[in-house]
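Bear in mind these aren't lab numbers, they're just calculated from the coordinates by the rules spelled out. Please read all numbers here as calculations on a predicted model, not as lab measurements. Cβ atoms are built from the backbone, for glycine too; each structure is taken alone.
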Structure I
Amino acid sequence: MTRRPLRRAALPRAATVAGVLAGLLALSACSVAPPSSTAEPTAPAGPRVPLSELAVADDPRALTGPSTALIESAAIEPVAVDPAQSLPVTIVSRDLDGDREVVVDDASRILPLDIAGSIAATVFALGFGDDVVGRDISTTFPEAAALPIVTSSGHAISSEAVLALRPTIVITDGTVGPTDVVLQLREAGVAVVFVDAEPGLGAPAELARQVSAALGSPETGELLAQRLEQELAEVLAAIEQIRPDDPAQRVRILFLYLRGASGIYYLFGEESGADELIEGLGGIDVAGEIGWTGLRPMTDEALVAANPDLILVMTGGLESVGGVDGLLAEKPAVGLTRAGEARRFVDMDDGEVLSFGPRTPAVLDALARAIYAP
């Protein structure tokens with residue numbers, strides 16, 4: 001029996017951001033995915049030319065009008081077929097009561113649950129998709145479409161729905177709840193493993209390593225981590241070729257989280273993951289410039305002070321405020337920014353844009369196209 005620690009000594013950033021985002025969704029009774037019982041994702045774009053061959057705008061800051069970022073394919077490509085496992089394994093998982101040793105002796109019925117669908121995507125990318133018995137509402141890639149959903153639109157777990165699936169292991173990150181339901185699962189004898197990867201471009205590889213450790217297949221996790229790191233390096237290098245060399249010409253970008261029906265408008269700043277995404281896209285994170293940390297309610301003063309060239313939003317969030325016209329009417333301060341005046345909004349599927357999982361390289365590719373060659 002092997003003891004594998006899943007977490008580093010302290011990960012307050014991930015826990016804080018996840019907790020705030022989970023609270024936002026609970027308040028809005030809305031999921032990260034579009035507010036629908038089926039959570040249908042935006043259709044992928046299909047094959048297209050490499051980023052380096054795009055005819056990009058000479059001055060991307062001068063572009064006008066909204067655009068939607070579409071990934072080339074929503075499919076998850078596994079790194080291995082029938083990957084080897086070594087069970088039982090004892091891992092150290094920091095759950096609701098602190099650090100706890102969890103024994104995983106059966107991973108034949110896996111239930112991955114989190115707010116963005118990243119854990120499920122990782123399980124499939126590792127090659128364990130055939131062992132997954134259910135999904136959260138944000139798990140929308142094609143391979144998981146037939147699986148039963150065990151979370152509501154607000155990411156609340158139904159213990160009855162979960163137990164009916166007879167999972168042998170639940171892998172989560174604490175972004176779904178409520179807490180007492182997670183405890184019920186543990187008390188019912190289900191191995192509940194908490195993973196934690198700080199939001200950002202390092203998260204996909206870290207999540208691959210943590211999830212694979214819980215499934216008794218760390219070697220497969222390392223293979224996936226290396227693949228993701230290579231894919232990320234390639235897309236980041238391609239973005240460097242098309243973004244302006246002069247920092248003064250780089251696009252000033254702000255990530256705005258919207259849930260119109262509940263009146264929720266949040267700016268995502270440093271340590272939210274949105275900052276690393278924007279920097280990876282060759283843009284300037286204006287929330288960081290004004291000292292915005294984490295996830296905080298939008299104020300008109302902060303928005304005008306940030307004065308972004310482009311506002312990045314989730315597709316479902318933009319729809320919830322009535323599109324660009326509805327947002328500008330509801331929040332006139334948005335119209336006072338360069339982005340508002342130019343109607344320069346880039347939206348992306350809610351379950352993709354900040355998921356930080358196996359599709360992150362594709363997300364960066366899609367966003368770069370929407371920013372530099374819409």
Structure II
Amino acid sequence: MVQHGMHKPNDRSDVAQQRARRIAGLFPDGIPRLWCPTLTHFRAAGEPDEARIRSHLAHIAPHSRGILVPGSTGEGWEMNDGDIRRLLGIVLKSGGLRVLVGVLKHALDDMLRCLDDTVRWLVSQTGAASIDEALSRSGVVGFTVCPPRGEQLTQTEIEDSLSQVLQRGLPTALYQLPQVTGNEMSPETVAALAARFPNFLLFKDTSGNDRVARSGLDFGGVFLVRGAEGEYARWTRAGGGPYDGLLLSTANVFAPQYARLLALLDGGRADQAADLSQRIDRAVQQTFALVADFSAGNAFTNANKTLDHWMAYGSAARDFQPPLLYRGVRLPADYLDRAEQFLRAADLLPEAGYATA
């Protein structure tokens with residue numbers, strides 16, 4: 001594939017300026033501070049439920065203008081390329097959202113192949129004459145990749161692999177996910193990549209260690225988002241933390257509440273923000289503990305689908321079958337019973353759901 005936007009190495013300040021221009025072009029109103037790695041709803045094993053997906057997107061869109069499709073929460077690691085394109089076809093038709101496309105592959109060669117194939121697909125789907133035009137028409141603002149899988153990988157190997165991705169010149173988000181990859185990008189590796197590649201725009205960290213954001217290194221304007229759950233009020237810059245924003249699995253459930261939390265912090269109402277944060281945190285921790293030993297799916301998916309069921313259907317939730325996972329397994333009904341208790345105790349249980357209102 002012809003590489004896009006290739007550039008020669010420049011000094012750090014020049015790269016930062018190029019990055020700022022790319023961000024301004026893709027995000028005229030600024031990068032959203034709240035992002036959601038959206039759930040994928042299914043009507044049968046491997047078959048997306050388009051109506052349910054659209055309903056869910058309409059619910060979160062007023063509060064989370066940026067989405068990652070598919071992320072771990074959307075069962076992206078389990079999907080094949082055809083599954084992902086079917087899902088993207090549904091999501092991109094919804095419009096109005098900034099979409100990061102998840103290119104979740106364990107090996108570098110698979111990552112590069114999938115990236116190139118996805119770009120060709122976007123150009124074909126949009127009828128665009130160029131990659132930039134395809135991105136603009138589709139609402140795609142970039143591609144999200146993790147380091148290749150392997151506990152044994154050195155930082156040099158991680159940097160070399162991600163450099164090959166970034167050399168494509170496409171707008172790119174790097175995703176720290178040691179729970180899956182078995183490794184972490186060091187702050188120095190992230191800073192080195194930021195200094196070389198102006199198309200490296202966003203960094204997401206779900207490790208819970210937050211070493212990159214807390215390092216104090218210069219990342220040249222790369223937008224930092226936290227993906228780990230918990231203590232939501234203290235991690236963004238508005239709350240005195242090191243992150244520019246949040247990219248949370250539980251934005252599938254609590255996007256309105258997180259938007260409210262950020263507004264409270266902006267308004268100097270830290271006590272109210274902390275109270276809301278603690279209530280969400282308690283329900284989230286309880287639900288993640290509930291699903292921890294379930295044999296199918298992953299904890300991010302299973303916890304959020306359990307909680308989202310109540311947000312979708314409210315007091316009528318028991319009239320609908322429990323959520324379905326990618327491989328056709330349903331979550332247990334007793335998970336829903338327990339989740340209702342968690343939400344009620346935190347005063348977060350809706351009477352009317354967004355899918356039934």
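Below are the figures for this structure:
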| read-out | value |
| --- | --- |
| Distance in nm of label points 7 Å out along Cα→Cβ at positions 170 and 314 - highest-scoring structure of I, II | II |
| For 0.25 (FRET efficiency 1/(1 + (r/R0)^6) of positions 66 and 178 (r between Cβ atoms, R0 = 30 Å, to 0.05), calculated) the corresponding structure among I, II | I |
| Origin of the derived value -10000 (helix-only ellipticity at 222 nm (-39500 (n - 2.57) for each DSSP H run of 4 or more, over all residues; to 500); candidates I, II) | I |
| Of the structures I, II, the one that 23 was derived from, the read-out being relative contact order in percent (Cα under 8 Å, 6 or more apart) | I |
